[in-house]
1. Taking relative contact order in percent (Cα under 8 Å, 6 or more apart) as the quantity of interest, name the structure among 1, 2 where it is greatest.
2. Between 1, 2, which one scores greatest on mean count of other Cβ atoms within 10 Å over residues 12-19?
3. Comparing 1, 2, where is Kirkwood radius over Cα pairs in Å highest?
4. Taking -26000 as the value of helix-only ellipticity at 222 nm (-39500 (n - 2.57) for each DSSP H run of 4 or more, over all residues; to 500) derived from one of the structures shown (1, 2), identify that structure.
5. Between structures 1, 2, where is distance in nm of label points 7 Å out along Cα→Cβ at positions 36 and 68 highest?
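Laboratory data are not the source of any read-out in this text; all were calculated from the coordinates shown. Computed from a predicted model, the values in this text were never measured in an experiment. Cβ atoms are built from the backbone, for glycine too; each structure is taken alone.
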Structure 1
């Protein structure tokens, strides 16, 4: 793996942990695709730093558990506007 990729992966992981950010928020912040962020955090990070992966994984699982609630709230706001 290229050194710049490792740096990016660690940076994405740290941002996700500090901000408790979603994959989408992290992708927008760093100007990469959601697929790249997800691949970096789920597949590549465990090979680099297992402790960091554990912390990131907790946040990702929390986001996954809450996404149906966020979607419902977004739909509610959408139709309340109209």
Structure 2
């Protein structure tokens, strides 16, 4: 289990991809289901990865959880947000 604190716009010392992750969240208006991600080819290996995000985006509570077939598909769907 891993976790990191992401604070936008401040907090560059917590998330290794802070600027890109905040930019992705801003583009999606805090809706993690609307993330553009960074689509790329992945194997069909099934090695499930579950990610969660909890917090507040501009006064709105976020409680989000998704399970992806593997780390590559998670990365393709979420882009820099879970790269830590």
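1. Details: 1: 28; 2: 32.
Biggest value here belongs to 2.
2. Result for mean count of other Cβ atoms within 10 Å over residues 12-19 over 1, 2: largest is 1.
3. Numbers: 1: 13.5; 2: 13.2.
With respect to Kirkwood radius over Cα pairs in Å, the highest-scoring structure among 1, 2 is 1.
4. Working: 1: -26000; 2: -6000.
Computing helix-only ellipticity at 222 nm (-39500 (n - 2.57) for each DSSP H run of 4 or more, over all residues; to 500) on every structure in 1, 2 gives -26000 only for 1.
5. Values: 1: 3.3; 2: 1.7.
Between 1, 2, the highest calculated value is found for 1.
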